[in-house]
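The data blocks that follow each hold one structure.
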Structure 1
Amino acid sequence: MAGDLPLKRLLALAKARPAALKNSALPKGFSVFGVRCGISSKPGKKDMALFYSARPAAAAGVFTRNRVVAAPVLLSRRHLRTAGSVRAVIANSGCANACTGARGLSDAASSARTAARGLNVAPAQVLVASTGVIGRYLPPVPLKAGVDGLVDLVRAGRPSSVGAALRAIMTTDTRPKAALERFSVRGKTVTVWGCAKGAGMIHPDVATMLVFLLTDIALPAAALRKDLREAASATFNRLTVDGDTSTNDSVFLLANGAAGVGGSSAGARRKFQEALDRVCLSLSAQIAADGEGATRTAWIFVEGAAREEDAARAAATIATSPLVKTALHGADPNWGRVIAALGRAGVPFDPSTAEIRFGDVVVFRRGARAAFSEKALHKILKKDTVVIRVDLRRGRGRAHYVTCDYSKDYISINADYTT
């Protein structure tokens, strides 16, 4: 799993992969499109995407654990329970379709039926996702126009447009996010590809995001559910931007078998899980790097805990601390913010034996400040990626979290979000 990888390997995998933004990166049998239909109030912005499989695909999903759940999440959960396979996912930006009551459910179901009719598939084979402002209804005319326009692209045999699809799901994102992994099974190439949107309201469980994962390996839905839960646990659920979760979080995984090879053997299944982990890790890191107003990414590594759960809790407490995050923004070598957060994490450790490093520099050891140059440390903290390592020296448990700094721009973006 991604959470078990060494620090250097994790950081290497976290880098964005430009090749994933190309149409040629898509797994066999999948096509993706994006159009402008008018749901978003941003002039000219593409605001509806389609992820389509030319053949039935097994599917799995993980969703928000917020008690307030958006209509598209309710509908997609239902379709995943009842459909034997999935053929398409429709996603819009500009309106979350959350807290919209019976009409919201009707609008989500209507978009699935419209897509199903045009694609000649069952409505339950279409999943839906939405992102944007809570409490607003989807405008019916643009909604239908967008779905019809996407279906027309499929029916006309138009080539995919990864760039258009990725732009269509973005809200406050400043750049598209995609990742790609390939591996071989019995001489055949299997592709795992994913894309995501997310920049604010990011925090487990799942974190506030829409993620679409596509693969051409053949695996049953039960196996996909297990693999997706494991991948999300070690990646998307180890990610925070601002400590807030949303009503619309959805991560979908579709496997259509078009590569002509299955994942039934232990070796193939292991390769698939590793590739899925790597794609999800890259996407989670890209989301953190694009956090609203962020100027740098921070990786928090905690090791030496009595249990993995303790390590994850300690890392989460440090990663979500506003004082740690503002210190990161100022490149302030204030290690006291980290030890104070660690001390309130509710995790057993002895400060007299714990150690904290910023990059490779020890800043706290044997219960006190270590000898270091604040000027040198300031330079380390000004880098685009900052690593904070904590060793509790109590056991073998370890975990990571990825986060970003807090800047003045975060306040501005969210203060003016609907106005």
Structure 2
Amino acid sequence: MATIKPFCAVRPRQDIAARVAALPYDVYNRAEAKIETKREPLSFLCIDRAETQLGDDIDTYDPQVYKKAASLMKKRIDDNTFVQDATPCYYVYELTMDGRSQTGVVGVASIDDYISGTIKKHENTRADKEVDRINHVDALSAQTGPIFLAYRGRDDIRQVLDSVKKTQALYDFTSPDGITHRVWAMREDKDISAIQSAFEDTDSVYIADGHHRCASAVKVGIKRREEHPSYTGNEEFNYFLSVLFADDELMIMDYNRVVKDLGGHSEKEILDELSKLGTVEEKNGAYRPERKGCVGVYIDGRWYAFCFDKGIIPDDPVAGLDVSVLQDRVLTPLFGIGDPRTDSRIDFVGGIRGLGELERRVETDCKIAFAMYPTSIGELFAVADAGLLMPPKSTWFEPKLRSGLFIHEFER
């Protein structure tokens, strides 16, 4: 049983929503974020990354940054950049990329469901990365970046969403990266009741993207409970901002690997070692794996299709992932990369950048690239259902949800 509630969103005025909507805070480094906020002064990135509004001598995580974020948020509410709906509702959020659409329910999820495991995770979080968003959420008394949740698709939810999408949209715009964003408010009591009941009948929902944002929001909620020992459970700090998508509408892209040296081996030795683990076939041009168990290898200016022998792929939800097999059978024994989270010799390239980016990296600062077959949503669910964790950088979801379109305020 998942508790997903409607809420009164703080959201941008219709005429400026396209200017406010911003990619997640963590897709930019500081220099990139500063350039983006100069390009678009209304971008929500000004609040999500408030160091862009301060001098370069101010550390990204200085307390001044979070105070600045809170003051900017207040200013934009006061000047009616943002408005707030008077009554709780769900929102319907459709994103279209390259002709493919996915439609989510925007609501607030229960921190108790996260604590109990009804909301399931598939990767660990790092305390140092959590601290930044804890400070940000705490300073604003609001969650500004929605958590990307997934559920097993249901016809009853789909029918309600399709009905709401026939009404007048609140927002309809195309962002600079070519993604079309459309938003509707779900205000009819019967629709709200149907959605709430459907999720109450759902055993589990899954964090697809935003593990650190989710963990941070939950920790702030727990902190507020400690500050309000007589809390009832109905306060807004008991919930966190989420967008929930049906699994059959989602696209996971490849998350590829590049390595900066060959671990003391020659190119021929690497290929010979790979051939002991499966088949290696040189390709005429860039190679994108066509099935699970196959990897594209770019080395010395040439592409190869490398497919593991089936007998070496474990029947285990984690160890059997392509990224795990590559790590355990190739990256660790051949390249000496024991922990990909900390080894500076390996880097990760999201599939949205294309195979050309892998070639560029090998031709500049790396020696070999591995193009992966995407992890499936079914594999993600299987890992989470087993209470296990995926290796780092296993999934890359596109399109990315925008920050600033929905803000969930709660009690101070």
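Of structures 1, 2, the largest value of distance in nm of label points 7 Å out along Cα→Cβ at positions 93 and 125 belongs to 1.
Looking across 1, 2, the calculation of FRET efficiency 1/(1 + (r/R0)^6) of positions 285 and 341 (r between Cβ atoms, R0 = 30 Å, to 0.05) that yields 0.40 traces back to 2. As an exercise: mean count of other Cβ atoms within 10 Å over residues 69-76, calculated from one structure in 1, 2, equals 17.6. Which structure is it? This figure was derived from 2. Work out the source of -11000 here, i.e. which of 1, 2 gives that when helix-only ellipticity at 222 nm (-39500 (n - 2.57) for each DSSP H run of 4 or more, over all residues; to 500) is computed. So the calculation was done on 1. Comparison across structures 1, 2 (criterion: relative contact order in percent (Cα under 8 Å, 6 or more apart)) gives the highest value for 2.
Where a number appears in this text, it was derived from the coordinates with a stated rule and is not lab data. None of these values were measured; they are calculated from a predicted model. Cβ atoms are built from the backbone, for glycine too; each structure is taken alone.
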